[in-house]
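Asker: Please find the structures below.
Just so it is clear, none of the values below were taken in a lab; they were calculated from the coordinates. Model, not experiment: these values are computed from the prediction. Cβ atoms are built from the backbone, for glycine too; each structure is taken alone.
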Structure I
């Protein structure tokens, strides 16, 4: 019983090796082997035709396309994306037909091998440079969205292609996860937080299901648990092993444990991957703790949890996590930092996952303690966020236009001096003022999801190209 860290799921890719009959066939034979080696090294599982299925295991005719499509359909539930690789010019029509017949509706990456200027005879010239344009042209005609590598032609063994491949794998994980996400709303939106209003119907239309539970139900079930129940003791020990609890009253730790047990059970029963929790001030007034520690533990276990029932903010956390396979946090864009226009303070009370901090300790909620009593606000996770590169993302339901909106970007968490409480950090973002203008002018929320990775390109591609959301990619 209790939180179990979600296991990493390797990406599975369908692979189409393109071939054109009157181009050198040995290039396909060699290219197929090379691509498989690269995929294996990247930890990506391939699904592709064998040399027994078609010549060189490549696709060059309609019959080949049918065979490859049938194979892909057999692995429909497992394939996260498709890699098209062109060791020679390739047959653009056969490639496009393969994708149309398979009907997978997954991200597609188009790769072309590079020619060697010293090997330009008829026996060695690839012409993949030109063939890639024809493939992309046909995919556009077929209305099949696709991604391309940074370099038009690229050696599969190069660092550039490895980066392309890993970025594409992130795109695949985000798209697949968001198209079938099940997330939970624990409690109602706090009355004063109109900012976090959202449309369940728009989320559902985009494949994201929201399950709800009332706080009274959680409190009632938690209060039925006995202090000596094994599940409560187990959760209590997990809290103590997660964060320093010196100075926190024992009865408050037990209440946190009971809350955690009930949330764990509900998530398992409802098959949920993420949660957003009501806090201010029902938790403190009627249950006597803040939920931050339990939420932090969930986020740290790749089961992200957001504050104030900010479900769209939670979607941003989840997307970043799926792209990076690292915990996400949700914070406020909170303060300016001196006179530097490109720096700001991010902050939350906080429920940030432990992995994003340099050091942590359990504390009390200093903002509302005067209103509800310090004794009712124990359970925040306090500390400074680690310095380094990070990605930020905000997702919103644009109810007035009936669409999903988002913004993404990257920046740096700095070591600039700052003494405050809660979970906090100083960020530096190129042209931060331009980003802030966009946030205000488009009416985005004050919450933003952050992740200690560099995945803005992947999120922009996944949300904008494959999910058809309106995405602003801030690049300074």
Structure II
């Protein structure tokens, strides 16, 4: 990891950024067909050279005119982790060959489960200072979700201005993990901002999707012990020890001692890791952690950086400690109220990989049940249905009105990595309201109550 001083010096060396790029010839390790349709930098404010890096992939198999084809935006978690992990390990059209033998070369392979099969797909390195994004000064890195959302709004509106056909395409904002905060924050900001803008300047937000998200930390931090215990991973004595640590994190959160509360949550997760001895809490079935370091290795290649039109002065890191430190006091703050607002004004998808012990099914259902939304009781009474993809069991779906919840079997924290075809079917059917996500399915659920 690069030190704070080194990162600051690198960033201060930046003089200017070009915001609109033509894609150059690709290096041998980056085939032409894997290049993004557009990539480069989007400004966050006219008062600074700080900018968000983006990579956009147009739809592969359009089902309508481009002006009507949905745009899916992906935000990674962290805080401070690059959306290029999502791009090249999870849901982008090309992924690193993470199943390769040790001595095999590192190359890109087509991803049959890409999320841009039916939609345009935009990856944003968020917040500034993350991945290839630029923070011209460390103090410009956001300390809370309002600034995160403000920067994202500026970047998204700048992107929409790149092509007249982008303007009125329905937009779905998606992400995982700490993006369980970013996604509601920018969705909430867009809807509030739209109310102040003429129709011609509004962002056409159609919905938000959160995978294995940290959204309401006060509720979620209290679920780890019971989840691990009933999964057979800790015994009753260990459960008691973990519950004691959880109560301290809850107490500090309620007292608004944000830094101490964040540290207490980290302590809970370390204790759970030590008790279980698992390779990773992100997927309790894995013998080794997710190989995100392969993406880092790939993106630190100078030829790859040139092909992506990333600024050569930026040293790529999978996750930025500088950004993580800046948002330390934000970690235990809830954005549940933003989800409650969004579910009343748009549509919301919450999905989790079944094997995740950090931000998994139990964690999400705990806060979801407490939502201040007049449809929550009927939602919870709606039958959860068996979900199949190509005839095979893929998980379970419950939806009512504007809220959908999906449990993805055979997956951990990085659902698209573990189950690419299931995740693709999920996002396509949810956006297009097909199958178990269709209007008729919701009507049938309501009529049977």
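Asker: So mean count of other Cβ atoms within 10 Å over residues 168-175, computed for just one structure, reads 22.4; which one of I, II is that?
Answerer: Checking each candidate, the match is II.
Asker: Something else about it: Starting from the value 20.9: which structure in I, II was mean count of other Cβ atoms within 10 Å over residues 128-135 calculated from?
Answerer: I
Asker: From which structure (I, II) was percent of Cα pairs over 34 Å apart calculated, if the value obtained is 29?
Answerer: Matching structure: II.
Asker: Let me ask something else about it. Of the structures labelled I, II, which one yields 66 when percent of Cα pairs over 22 Å apart, for residues 96-239 alone is computed from its coordinates?
Answerer: I
Asker: Suppose relative contact order in percent (Cα under 8 Å, 6 or more apart) works out to 13; of I, II, which structure was it derived from?
Answerer: Structure of origin is I.
Asker: Comparing distance in nm of label points 7 Å out along Cα→Cβ at positions 176 and 200 across I, II, which is largest?
Answerer: II
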